[in-house]
Structure P
Amino acid sequence: MSAPPTTQGEPIEGRRQLVEYLAAGSKPRAQWRIGTEHEKFVFRLSDLRRLPYEGEGATIRGLLEGLATRHGWTPVEEAGKPIALTQGRANVTLEPGGQFELSGAPLETIHQTCDEVSRHLVECKDVCAGLGAGMLGLGFDPKWSREEVPWMPKGRYAIMRAYMQKKGRLGHDMMLRTCTVQVNLDYASEADMVRKFRVSLALQPVATALFANSPFRDGAPSGLLSTRSHVWTDTDPDRTGMLGFVFDEGFGFERYVDYICDVPMYFVYRGGRYLDFSGRSFRDFVAGRFNAEFGDVPRITDYVDHLTTAFPEVRLKKFLEMRGADGGPWKRLCALPAFWVGLLYDDGALDAAWDLVKDWSVAEMEAMRADAPRLGLRTPFRKGSLQDVARRAVSIAVEGLRARGRMNRMGDSDETHFLNPLVEIAESGVTPAERLLERFHGAWKGSVDPSFAEEAY
């Protein structure tokens, strides 16, 4: 999640600026990039407990400071405490329960993305070794309850923490106990954004099933394959979901601005601190109705912050952000961007993907979204199942990457091999979560503790 803004930003003088901000994300194909984000749970090796921010022994602060000292990251502070790191165009941020997130630099190929993921995990492992800590690649904390997870000292999280419990039963679970892998992709124009938004939104339940990797909660099976994905269904209906209006005729940047203006506020950042504006109208804020209260005018940085507080399955900023997948092991951290790049960055693949989904109703997509966390690839769809759709989607992605023809440094491999884990999952119909459950009921003898070794980075 975002760090505090470092500049004040120009005043917002009208709605047109908000639309133009999104439109300014349009880029020619040569400038399209891939930005990958992934979160990890950090735990103590001695007792498997999640790390507190500071105190005795292994801490999140110690991990941040270790990466800064040993690997050249620059700390970002809030109230005198390091809460993020930057290095070039990449950054490390903290989720509310200390989940450790790399927001990668915009890169040209999946080869570069996977190199970046590998470097980051090597650096984290180096620092963790000295702290007696490890990092876990699952979508939901398999062992510890909400009450047992420490909160991070970030001002925005204190505001969100109080407001979340007014909106849904599982908001604190989302904040404290989930981990995801996401990819951010570019668009050439408003029309290109609309097409990519529709295709990626329709296929998010497929990604949820392919990457389902969170079948445990509180030390036992949760009855779900993606507990993380299910949590989002009862977090805050004002800012989550499948956004059916994206499929309406005339959808574009202006309609998304209308949506984002109707998402209630969390905060305003001024004077180095977050001011609680939770539940208030962002539309009223932009109109200047609260100016006297915080002694300033609304600024474009407030809009950029506000865009990060909507949590639909696909999110629009100056790029499209795919949000449907559970965190997982290294090879699937690379597979997620490969899947979406293969579908969206080649014209032939995008045409084929649109042909796959163009006659789906919003009701059908909502039903898939509701069932995929529980049933995975066995989710019913028309005369078959989500597995049938997944096979086709993965096949299209393979062809899209093949057509891109982006070779590695040695010139002997394109990007298609990054999809091998998804090919296996789609063909078998068995999700990663179901593999974990097999081990839980077999070799793990009814304990989730072995996951902290077998699923660690």
Structure Q
Amino acid sequence: MTEAPPPPPRVAYVLKGYPRLSELFIASEIWRLEQLGLDLQLYVCRPPDEDTHHPIVDRIKAEPTWLPATTSLSGTTLPRWLARNLPTFAPALRRVARRRPRGLADAARAALCQAFRARQGWRPLRIYAKELLWAVALADEIDRGPGADHLHAHFAHGTTTVAWLASRLLGVPFSFTGHAKDIYRESLNPAGLLRRKLDEAAFAVTCTGANLDHLRAIAPDARIHLVYHGLNAELTALLDAAPAAERPPHLRIVSVGRLVPKKGFDVLIRAVGQLHRAGVAVELVVAGETGSEAAVLAELVTELGLGDVVQFRGTISQAQLLVELRRSSVFALACRVDGDGDRDGIPNVLVEAMAAGLPAVSTTVSGIPELMTDGVTGLLVPPEDPSALAGALRRIAQDPELADRLARAGTAAVHERFDGERLAHQLVHLFAGRPPLAGVGPVPAASAGPR
């Protein structure tokens, strides 16, 4: 008689905020994991900072549990902060101390040691007091709720620190997904913290081969896997019902992203300015939530006389994004590594544009060459080079056959390598402690090797 397969593990997702418009890839991952039968709970460190969310969130069965809110650590001392916030956590702290005294002592010792390792001058770093209290609250919620067999955090700094400490408290394994600045900025994981978390985690996941190489250099013996984000479930459904694209008679460029330095919108605007001065009929539509570069970009548009050429649309839904993609000539994203080391991995919007059948132009930063092969599935240019970017965009405008060939090949590449459901199966295998699935989320040659 065949034995019944073991039940799927109960996985507690630890998130900084939920839901977030900019993190549709996380909501899509959660929904797909639920569809595959995974028992998920959601624990969120901070309340949602937006009134709106993507429709996929309404299809997720797991209801989020928000951990207690805290006041800011800025402008105060640790004793004053504790006096103000400790009463909120006192009931959970008492229950955890009674149920898990050894685990609490272990987690407190780990937090204290890290606070002193990362101290600024003679003062221990205070953030670990907050993250320890959140770990206590998380462990208490899990103990009083359905329990958890595994903890998983998104982003390798704060939420993963909470999961790491809660793992010590509860005696259950943890894992995390590293993305961009959370793995590159040493200040977010000071004094070797990222290496310690990698070494202690059951496994870590990251979304590009470039990230994989970076993390393996930090912790060569850690269990680290490449799992691409995949095309989000919401746009996948919209594409199935979308009408045919209507390409405009002029060069209409669309770009999407938060208005921050790493997106390179200033470089893109300067490239558009070059095309405009050269007599090319061009239009640029930039969609995305506001950010630190919003005022600078608006001034640049005015300075270059592009007020009638460049439009800023603000945040748009996936349905609105698809409309913009279907009526544009090309998608462009001038990604760069910013002054603090922040960078994109593989921008989800590039995957979305290629899936929608739009030729794409971007830069050779980070994991983008894993998605796009120059001249085959898109056009790649060096970062910080408006002239090279303008040249690539002009090629799209002047060569419709090239544009069509790139669009078709880009769509095929997304379908082959960024299928969200197949990639979610990889996560299910990892959570269950099984070997990674072969052929899912292929490892680039530079990152290949026994693991």
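For this structure, a couple of remarks:
- Read-out Rg and Dmax of the Cα atoms in Å, for residues 88-287 alone, computed value 18.7, 56, structure in P, Q: P
- Computed 23.3 for Kirkwood radius over Cα pairs in Å - originating structure among P, Q: Q
- Structure with the greatest value (metric distance in nm of label points 7 Å out along Cα→Cβ at positions 256 and 400, set P, Q): Q
- Computed 13.6 for mean count of other Cβ atoms within 10 Å over residues 8-15 - originating structure among P, Q: P
- When relative contact order in percent (Cα under 8 Å, 6 or more apart) is calculated for each of the structures P, Q, the largest result comes from P.
Each value in this text was obtained by applying a stated rule to the coordinates, not by laboratory testing. Everything numeric here is computed off the predicted structure, so don't read it as measured data. Cβ atoms are built from the backbone, for glycine too; each structure is taken alone.
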